[in-house]
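Next up, some structures in structure tokens.
Here, each number is a calculation from the coordinates, and none is a lab measurement. Keep in mind the model is a prediction, meaning the values are calculated, not measured. Cβ atoms are built from the backbone, for glycine too; each structure is taken alone.
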Structure I
Amino acid sequence: MNIQSAVIEGANVLKDKSILSARLDTEILMAKALGKNREYIILNHDKVLNIENLKYFKKLVQERATRKPIAYLLNKKFFWKSEFCVNKNTLIPRPDTEIIIEQILKVTKNKNYLRMLDIGVGSGCILLSILKERKNFYGTGIDISKNSLKISKINAKKLFVAERVKFYKSDVDKFAQGKYDLIVSNPPYIKKNDLKYLESDILKFEPKLALDGGLDGLSVIRKVIKKSSELLKKNGKFILEIGFDQKSKVIKLLNNKGFYINGTVKDLAKNDRCIVSTKI
């Protein structure tokens, strides 16, 4: 069987599972099976596959047919300007989260030196992207999951910023090391009873720990705001990702902990997605 025939067959398997990106996904999985890029697959569609490559490709297609995300099958995801390692222990970086990077770069454009903390660092995509952009910034990342921290450390080395970042396994409540110029967090903010409405790719495979925000979606956010009010220096910036319907409630929580609201930023779908604030 040649590449084109295998891709068509694989795409049909995914279409039967109502996967809208069936053809694209299949081409990406073929590239993974052959250790090539997608361009190679397109330009060499008549190349005959050996038995081992075909077997591996079919295995990947069957895994994708269970709705397992492409990022987990490839163990990588592109975010901002870099490729990050990801696995089942880390939330897959979303394009919407890149607005946090934009906001951090905006509020720190005149800073030559800065210490920042990422609460719930996950894969490290936010913290490490900033350290890659700003050569004189130093970072700390905390997470309750030791397995996600393993991935953070791998990504720090991959992006050549490992010497400027430290990672700690800690619940946000218990962390008390240092004072920071900037704190950022993309915490779990989905209501527990709403988890069941998530796409099956997310619900079945991404870590619940990174999604479940408690009954009202704010249980972790409250902890993050409280801790940030303790660890931020005066006039320090706090950038927080939120759910689309949480703006007013989160602003009230921030005000109650001594934060001035600089503004709210919308995501690609025009939903409120992050709040920029200052510790006063």
Structure II
Amino acid sequence: MRILFVFIFLGASSLFAQDDLFDLINDNDAVTEVRSTFKGTRVINGQSIELPSRRTLQFVIAHRFGTINSGAYELWGLDQAQMRMSLDYGVSDGLALGLARNSFQKTFEGSMKSKLIKQKVKNGSPVSVSSYHAMFLNSLQWQNTERENLFSSRLSYAHQIMIARKFNSSLSLQITPSFIHRNLVETETMNNDFFAIGYGGRYKLSKRVSINAEYFQQFNRPDEAFTNSLSLGFDIETGGHVFQLHVTNSQGMFERFFIGETVGSWTQGDIYFGFNISRVFAL
């Protein structure tokens, strides 16, 4: 299945006529650069190849409610909510720096995202490539009285390469090799390091609405209790805002958790409804 996905991802450009791509380019750019592979900087949970433009500040508020199977008493999860707020600044057209805070596990984030390669319509790269690096700080009160409360024990890291192609004005696909490191794990049998690969896609239903899908597959699962993250959603663009509505089996909204520590099961109804709202400010 993975081999088939990669074959389609890299080889299917011959199935699309050249004329279909001319509405994807920057008309002011002589090298015919493809733009807007994804509408936002995230596919759903995971990063997309997109960055905020130079000297723009992106503010994102993300909400994740409780599980749908929690029943009517909890209003099918709507009485429970986690929140993530983030600021991402475009230092240049190829570099962005970010800060965020998650109410889930009271986690702070610092991140750097870079655009390494840009897709061209012709005589250039067939894909766009970006890198993402983040550090996470768990600020929960220290519970383990038998272990010294070291600052380093609260840290974890994520490193990702996003490789994406916009096939035509409607379809974009992305693969995301990912590496996660946790300085401290709960038991000796759990892995400090683990690898995963993400598969994401976007298909435009209209000029301002698209359907998105995303799946992260773990290769050396840190613990047998964890599952792979699967998310489905819609992007809705309204002027300077992008609304993302989605359902997922991941409660956490940062890479260390949704890639490596998801415990929800779609088949058992452990499905979380959530939304992201992003606004961009020119500075």
Structure III
Amino acid sequence: MKKIFDEVSYSCSKKVTNTYSTSFSMACKMLSKNIRKDIYNIYGFVRFADEIVDSFHDYDRNMLFEEFNNDLERALENKIHLNPILNSFQITYHKYNINKELVDAFMDSMRKDLTVTKYNTQKEYENYIYGSADVVGLMCLKVFVKGDEKKYKTLKDYAMRLGSAFQKVNFLRDYKSDLEILKRSYFPNIQLNNLDESTKKEIISDIEMDFKKGLMGIKLLPIDAKFGVFMAYRYYNQLLKKLKKTPAPEIKNARVRVPNLKKVELLTRSYVKYQLNLL
């Protein structure tokens, strides 16, 4: 009867995705049904870990995180857990033989968010991005290629660059809350409390290079995944365009968003590009 529990677990991961991220859930709906469930399962897991370190300020976050990590280890080892989010994740983890190193790297970056508030060197910055974003993209890539190791290795670098681009856009978009609420600064050797146009242009130029490489990889993805990932790319690229047009002082004072109507427009235009093979 575990099948029923697994279905309940999956529905929880889907609910987490739809509740926490309208943009990501919209992109997920553009994936083929035969892989969509597993992407929900991955998102539910990474979202809960991220929530612990970013949101539960009135609680002992260190204790909660270590409990979650211990439960994760038991879920992966025993292939079942009564936490439905971890149960659904372990199903996808074993189904596609996801490398444990990817999971460990992700949890390591999340753990850093409990104590580290500034990344002073490029190496520290890159290591954090690898663990917080690149490895999530690689977990999803395992699903997209259905565990095919040859295809995975071919697309690995592209997936990492796309994950990096998404995360760097998040850093710039969330600049205000990261600095004021979480007291964090991610970009190395940059005084973000004095963000100016020159600094902003430098950051955006770096992101644009990541996006260029990432788009090359999207074109090589299997048909089941291509449109959904392209939709996510279009959304984040639109965010980057808005950030590029927004004066640095405004980025420091307000969070840039893509309105829901614009998201629908992006979906429509992306579908036309996809159908006409104009990626």
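Which of I, II, III yields 20.7, 66 for Rg and Dmax of the Cα atoms in Å, as computed? This figure was derived from I.
Taking distance in nm of label points 7 Å out along Cα→Cβ at positions 93 and 125 from the coordinates of each of I, II, III, which one would give 0.7? Here the read-out was taken from I.
Starting from the value -12000: which structure in I, II, III was helix-only ellipticity at 222 nm (-39500 (n - 2.57) for each DSSP H run of 4 or more, over all residues; to 500) calculated from? Present the calculation step by step, with values, prior to reporting the outcome.
Working: I: -12000; II: -1500; III: -24000.
So the calculation was done on I.
Across the set I, II, III, distance in nm of label points 7 Å out along Cα→Cβ at positions 101 and 181 reaches its highest value in structure III. Comparing mean count of other Cβ atoms within 10 Å over residues 117-124 across structures I, II, III, the highest figure comes from I.
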